[in-house]
Structure 1
Amino acid sequence: MKKLLFLFIPFFLFASVKEEIIKFYKNHYPSIEIISVNFNKPLPKHYKKISFRLANYKLPSSTVIIDGKYYFYNIKAFIKVYVAVNVIRVNQPILPNVEQKTIKFRNFYSQPLTKITSDLVASKIISKNSVINKSNTKIRPTVLAGQSVSVLFEDKNIEIYAKGTALHDANAGEPEKVKINGKIYEGTVDKNGNVIIK
């Protein structure tokens, strides 16, 4: 019985290294399906510590440290991502301009999004078939550049309302410059998207 247990130990150790790598990727990509994990050299029969200090979750090939020694690995995997079904312009809503697809896991310069919310807009032009990721999207700001906004001038007991054009993106509580009849004024955006100038 002891001999059988000894013979199976290397298998369990080998499997656990793969399981740790799978867990490492799933922490960043919950939808990833890893088909295989291959190493550049045989794994040790016994080990005490696995470190992912040098591992890069954005790459299918990277390095894991086992008891101070370096092991290069490569994974074959598939992942569910959202891709643009047409060109999405800057500040245009991401929904409903995307569809979910399963693609081969590859190098991602920015992490693909696993969830698309209704307040998500493009932070740059997204070409058709591009993967929707953290760097080409943003949460829609309260006020968008070029948007027509209500402006309130406050001076002691006097309040004057006007319409202006926002000159840059801004969220509630942030400064915003507006253009009114060719003149530029600076105020603060309130929670309703109005610009208050005091």
Structure 2
Amino acid sequence: MDYAWLRASAARVPETARTLLGWEIAAGAVRIRLTEVEAYAGTGQDAASHAHRGPTPRTRVMFGPAGHAYTYFVFGVHWCLNVVCGAEGEAAAVLLRAGEVVAGRDAARARRGEVADRDLARGPARLVVALGTGADANGTCLVDGTGPLRLTPPARPVDPSSITAGPRVGVAAAHDVPWRFWLAGDPTVSAYRRHVPRLRRQPPFRVPS
């Protein structure tokens, strides 16, 4: 399989994200068909991207090579999984937001608990839990079989007319950029929640003496 399209310019990350719908991500016995993804560009291009201000020890993996995993911890509780894409040295990644567990449901349910099939990988944190991965996957290759995860294409690409785009979820900046893509009508797609900034507590007003 030729994965050259993953190495295309980071400017094409929305196109790459759309292409990943219908692909499968697997770990051990669990295989998940991707139904929702979210694109993020790089330095100086996308205020919502972790790489917006340049490489750090945490985000260096986003700068390549393409086809590797970028995982990160959020809220001190959850792991999220991204596919790195773009030319070497250009940061870009696609967040895997949701999918349908098409193999290994018993293993996924053992990790996720007694939930409906549609909820096993419905949301980026749930998807990672269902796969049983996290920090161990960070920086590993998703396409050559050397890492704990494997990304593979569908037998047939999804119909482009079934793909819907909309604003991203849970980001404080550039949240209205329509770089979230999902399969319309699929029950495993996560619910949209617009980011609501936290209000800082203001000190009480005092009348000057």
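Any read-out appearing in this document is the output of simple, stated calculations on the displayed coordinates, not a laboratory observation. These figures come from a predicted structure and were not determined experimentally. Cβ atoms are built from the backbone, for glycine too; each structure is taken alone.
Looking across 1, 2, the calculation of P(r) over Cα pairs in 10 Å bins from 0, in percent, for residues 54-141 alone that yields 18, 45, 27, 9, 0 traces back to 2.
Given a value of 16.6 for mean count of other Cβ atoms within 10 Å over residues 126-133, calculated from one of 1, 2, which structure does it belong to? It traces back to 1.
Each of 1, 2 could give mean count of other Cβ atoms within 10 Å over residues 110-117, but the derived value 11.6 comes from 2. Here mean projected area of the Cα convex hull in nm² has been calculated and equals 14.4, so which of 1, 2 was it run on? For mean projected area of the Cα convex hull in nm², the value 14.4 is produced by structure 2.
Each of 1, 2 could give helix-only ellipticity at 222 nm (-39500 (n - 2.57) for each DSSP H run of 4 or more, over all residues; to 500), but the derived value -5000 comes from 1. Figure out for me which of the structures 1, 2 the number 13 belongs to, where relative contact order in percent (Cα under 8 Å, 6 or more apart) was derived from the coordinates. The read-out comes from structure 1. Identify the structure, out of 1, 2, from whose coordinates Kirkwood radius over Cα pairs in Å, for residues 78-189 alone was calculated to give 15.6. Structure of origin is 2. When distance in nm of label points 7 Å out along Cα→Cβ at positions 70 and 86 is computed for each of 1, 2, which one produces 0.6? The read-out comes from structure 2.
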